[in-house]
Structure 1
Amino acid sequence: MDRRDTVLALLALGAAPFAAEAQQAAKIARIGYLETNPVTSPHVHEAFLQGLRDLGYVEGRNLVIEYRDAEGKVERLPALAAELVALKVDVIVASGTLAALAAKQTTRTLPIVFSPAGDPVGSGLVTSLARPGGNVTGLSAFAPELVGKRLELLKQAVPGVSRVAVLWQPGAFGERTEKDILKRAEVAGRDLHLPLQFVEARGPADFARAFSDMSIARADALTVLASNMFVSERRRLVDLAAAKRLPAVYSARELVDAGGLMSYGANLADLNRRAATYVDRILKGTKPADLPVEQPAKFELILNLKTAKALGLTIPQSVLGRADEVIQ
């Protein structure tokens with residue numbers, strides 16, 4: 001090898017690491033995003049995108065997101081999940097339990113991140129929170145013990161309440177989980193000396209009948225159990241509660257932002273922001289089975305004083321002082 005060939009060889013060797021880095025930098029991450037309903041909480045979805053941007057992923061540069069939305073038709077989820085698998089995305093992000101279950105039933109190998117799921121273990125998404133197993137992991141907003149806490153806060157905020165309607169969606173969780181939640185509500189109501197009236201709503205078409213039943217039973221307050229459907233239909237729920245002049249406590253702040261009286265639960269936007277961390281780790285090689293399911297570390301109390309005024313309520317200072325945020 002003459003001197004010229006030696007120099008060229010050395011230059012090639014020196015350039016190799018840079019070429020590898022350039023190739024790595026040029027790699028485009030492909031995420032499939034599966035959801036049951038349209039994006040009815042833009043700030044929640046934006047929190048996920050912001051989480052990705054904070055980690056260096058930007059749509060149109062090094063990130064492509066394939067969106068699939070069932071538009072409220074649960075039966076479409078398996079076909080939409082299959083489309084994402086066929087597109088060979090790197091990871092599927094499933095918004096909610098039903099979307100995650102559909103994705104899991106479609107593929108046992110492609111990584112799936114749910115954000116959030118109601119009861120990951122009870123619904124069969126993961127084997128355990130600490131050791132998910134398989135190809136699925138993510139974040140959970142599930143906290144059945146909050147059912148009683150919400151009733152307690154409602155009684156403190158509205159001291160004169162005498163009968164509380166409990167609105168719930170059959171099928172929102174697994175049967176075992178459903179029974180546990182309803183049992184916890186019964187026990188809390190008994191402990192608080194609050195008679196409860198359980199009212200079912202399988203879908204938005206049941207709302208008018210449900211609120212009519214509440215009036216017939218003379219319920220003077222309302223607690224709405226956790227359900228993705230209730231969050232999606234929050235404006236109609238809040239309007240019906242206002243029309244019936246029912247002070248209500250919800251599981252998600254999105255309903256208070258829409259005009260509900262109060263909520264106590266996990267911050268959904270924060271959970272979705274955290275989901276980006278799971279996606280990043282999976283894209284960098286970590287297996288879903290090795291990523292424990294994350295549960296919310298903090299719950300927030302949100303109050304809407306404008307709604308309280310419209311209902312003729314004065315929220316006690318003892319409750320106001322505990323609020324994480326007060327909407328004027």
Structure 2
Amino acid sequence: MTAASAAPVIRAERLSRWFGNIVAVNDVTLDVRPGITGLLGPNGAGKSTLIRMIAGLARVSSGKVTVFGEPVRNNPPLAKRIAIMQEHETVYGFMTGRRFVRLMGELRQVPRLDEAVERAIGQVELLDAADRRIRTYSRGMRQRIRLAGALVHDPEVLLLDEPLNGADPKQRIQFQHLLRRYAAEGRTIVISSHILEEIERVADTVLLLVNGKLAASGDFRAIRAALNERPYHVLVACDSPRALAAAVVQLDSVEAVKLDPAGRIVILSRNVLDLQLELPRLAQRNSVTLRRVVPLDDSLESVFGYLVDGGER
């Protein structure tokens with residue numbers, strides 16, 4: 001049985017969460033099967049709230065979420081099968097890495113704890129630094145020791161909220177190999193990020209969350225195509241708008257160009273990736289200084305954030 005044909009491990013049905021007048025997650029329905037699922041969205045899209053509800057750490061305002069067919073809230077036996085690594089979780093700098101992972105195992109009442117601790121630290125390749133205090137770790141190392149703490153009880157479901165923050169390229173590759181190995185064992189992994197390229201390298205399926213709503217789901221190539229199918233408005237401020245507008249209108253990625261009352265360029269484009277690549281070249285070629293390039297459509301942030309920036313925060 002392939003992951004695509006397997007029964008959903010995680011199921012959310014019309015799931016919502018609001019805080020007063022703020023809607024963080026809005027009527028989300030989704031299924032997550034074994035393998036690696038990427039949860040993609042700009043900062044503030046509701047990714048962290050959704051992950052916390054899946055883990056049973058946050059109350060559901062409406063709808064329901066189940067894991068292995070069971071409700072997750074106040075379900076200790078099910079919680080032992082799930083691990084969550086939250087984006088802003090604190091580590092204890094005075095502890096050594098080994099003591100921190102051991103503490104996580106003690107809280108989970110892990111049997112054969114010494115063996116489990118060594119296995120988890122080995123998986124994130126920090127055995128050589130395990131007896132150093134965490135305050136001496138780099139940011140990427142702190143992320144890895146936190147991951148070891150999440151892995152110590154050998155979970156079947158792993159929920160990772162922006163886990164690659166601070167990781168260097170080598171650490172990212174190691175992390176991707178680790179996730180693929182876990183997925184090959186039949187585990188279910190959800191990894192959130194605001195950068196598409198991070199998700200592309202590991203995820204079988206992508207869930208796109210924008211403004212608390214599930215905007216799209218499927219293979220990442222289909223997500224790219226969906227984002228590029230509709231036209232978007234981009235505002236460009238520069239020192240010579242007419243000269244740049246005359247050059248921009250020649251681009252295949254551009255459908256229309258106009259100047260607004262403030263003398264800024266408003267571009268209608270169906271391919272923001274090509275547009276973002278071409279704009280600096282055109283500006284340099286025409287001796288134009290770019291001052292500002294911003295989206296005018298609410299959902300354009302997702303296109304720029306994932307398809308264009310694609311780098312570190």
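Please treat every number below as a calculation from the coordinates, not as lab data. Remember, predicted model here, so these are calculated numbers, not experimental data. Cβ atoms are built from the backbone, for glycine too; each structure is taken alone.
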query = Looking at structures 1, 2, which one was helix-only ellipticity at 222 nm (-39500 (n - 2.57) for each DSSP H run of 4 or more, over all residues; to 500) calculated from, given that it came out as -13000?
reply = 1
message = By the measure distance in nm of label points 7 Å out along Cα→Cβ at positions 114 and 130, tell me the structure among 1, 2 with the highest figure.
response = 1
ask   = If distance in nm of label points 7 Å out along Cα→Cβ at positions 34 and 274 comes out at 2.3 when worked out from the coordinates, which of 1, 2 was used?
value = 1
message = Once distance in nm of label points 7 Å out along Cα→Cβ at positions 50 and 266 is calculated for all of 1, 2, which comes out largest?
response = 2
request  = Supply the structure label, taken from 1, 2, corresponding to mean count of other Cβ atoms within 10 Å over residues 106-113 with the calculated value 13.0.
outcome  = 2
